[in-house]
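Bear in mind these aren't lab numbers, they're just calculated from the coordinates by the rules spelled out. Please read all numbers here as calculations on a predicted model, not as lab measurements. Cβ atoms are built from the backbone, for glycine too; each structure is taken alone.
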Structure I
């Protein structure tokens, strides 16, 4: 290839990258960078993590492991091979919860990414639009592969390769100036968008003066995220055991939450932001409004009163239809109605206020056995704290009719608290 032709290709790729960046920004993406498709840098770690049984009930993580390692395999056989990836980031930070709300045990805390609508449904059509921009520029007729946190891709690897940020000890992608409040998405395309370096990464600058950063930002000696985790979910830096993680249990898992972990959940009913809240890169970030409208916080999804969803007017913890309507378009629906009732019962047990007894009586009669088990535990916590006989009567009566052995065991343990 002549030097002149090589220069033309570089200029064409550079022009296309800038066109894509402008289009991405207009669609609502905050970050847009590029990388050459190759083997995922941490595929060996991921395979060892899976082999150690860390995935728990997330069986989908065990599938398509070779495609996670070699994303070029995601291309259809009849389509041109993928050569590049467009790596995108959305900053979803909005505001910090005031202490009087965050520390109110009568409220249920929801991870901040779920304060608005489901980001998967919001971002996916934007990826299709961005791929259409590329196809218009290049004349390509085949479709790119658009993935937003759902396909067999190690997104954080590619975010780091492309230069969106670095992977922190809390396993989150961190972008200095934005912190770790990032949603990641990738489009795989056959166009050649980057040169020999394999990345279009621009230099990252850290606004945090008290961190020592040499060539690139890192976590340095900081271990605040590891130390702050209430369930000790981190085996070590960059190594999370989901089966001790509040987010795993309140979102992914459908089974009974281990008793030893329940008191450590506090009032978190969907996800957990602690390892991000304590991160120095996330301190003193200004309040902002997401550029994608659907991500904007809805007041009833930030820290709802736990008992509200048991009222006859809004029985969304008890009635599937009310749950579906109340959380329309919300990622909270991922945990299912019964899973959220289970989570709320744990929060009510940690609150352990007698005001929760009537709501827990309703949960103790729920059709879902897992929810009933956690309602029994919560009533036991109230009984142990207040020796309130109404709680004992509810548990004793339930024992007469309960057929599920797991629930019966929880009731016996609750009465013995």
Structure II
């Protein structure tokens, strides 16, 4: 170990010890920072939970000045205290008095920020998808596993009352053997066409108002592009497309409900069929995933029509209709499709279980040091699935996963 490694490791250990000491008491206030103050709504959740969870929103960080200032103003309005504001997330991580960070930045920044936050001794809530390639995924996973930090992945569907009920139903054999799970999630226009659009803070970003270099992070340098900055969801350098962004919610929920981990084989097709503009993410995708436990999972998105949305689990005893994965509608259970003697009779509401808000679960675990409902393993498994889907889509070949080597290859 050279001197630099020794110093970095010593600092990380001291920060970790200090953080544990600060939040060890049940009545101790947890100081939290929001990195990336966009439309994911993480800051709003913190504000709503501030009293119940006994937290202080200590800092807000964003590379867009208007977003940063609006976030700080919201914190002051609803808490009465003005938070630290930062352009660079490293300035937040350097603060020893901050216990936990929420990362709600573009996809290409998630792993780097997670790794740096763990090394700085912070507990971390990080948005999905966790990773865009296997190299960064393995680094992030191993960094977390070598630490004692609490991590929550932002796949909040796990915390639905319907999801917990479906998990109990499926794992107890209520649907019989699960044969297939599928979701169709369509929309008339791509989600990136309105995300942070011209109506967001009334004006598009200007080069003077943003830190373009910090936004690009590890991506190749290029001149400032307001559309690329504001609508990054539509550009493959920053987010691969609906099979890695929308599908991640579905595939993580499949893993949660069924107990599956990673696919064995994945194929995918897609392209841009309706919205032919400057964006390079596909507007339509079809993905099929085969799991070693012996079942198929299918995901489909078509932008150009909002018709035909559904999510269903198909078992030998019947069907669980998850109603487009809505948290506000009861999911239904029936014997539809089954010819078995023990098929489910009639149609009933699927069971639900009492759950804790996804963000509240994270904040509770910061205090108790228990494992979150969506730990780093959940992020690893959903990332393997979406990376396989993206490589299958872009290469036109079937992708296989080797769990022993942690490698994806064509075959």
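Here P(r) over Cα pairs in 10 Å bins from 0, in percent, for residues 289-376 alone was calculated and came to 13, 28, 34, 21, 4; which of the structures I, II was it taken from?
Details: I: 17, 50, 25, 8, 1; II: 13, 28, 34, 21, 4.
Corresponding structure: II.
Consider the structures I, II: one of them gives 3.4 for distance in nm of label points 7 Å out along Cα→Cβ at positions 161 and 305 as calculated from the coordinates. Say which.
Numbers: I: 5.1; II: 3.4.
Corresponding structure: II.
When distance in nm of label points 7 Å out along Cα→Cβ at positions 137 and 177 is worked out for each of I, II, structure II gives the greatest result.
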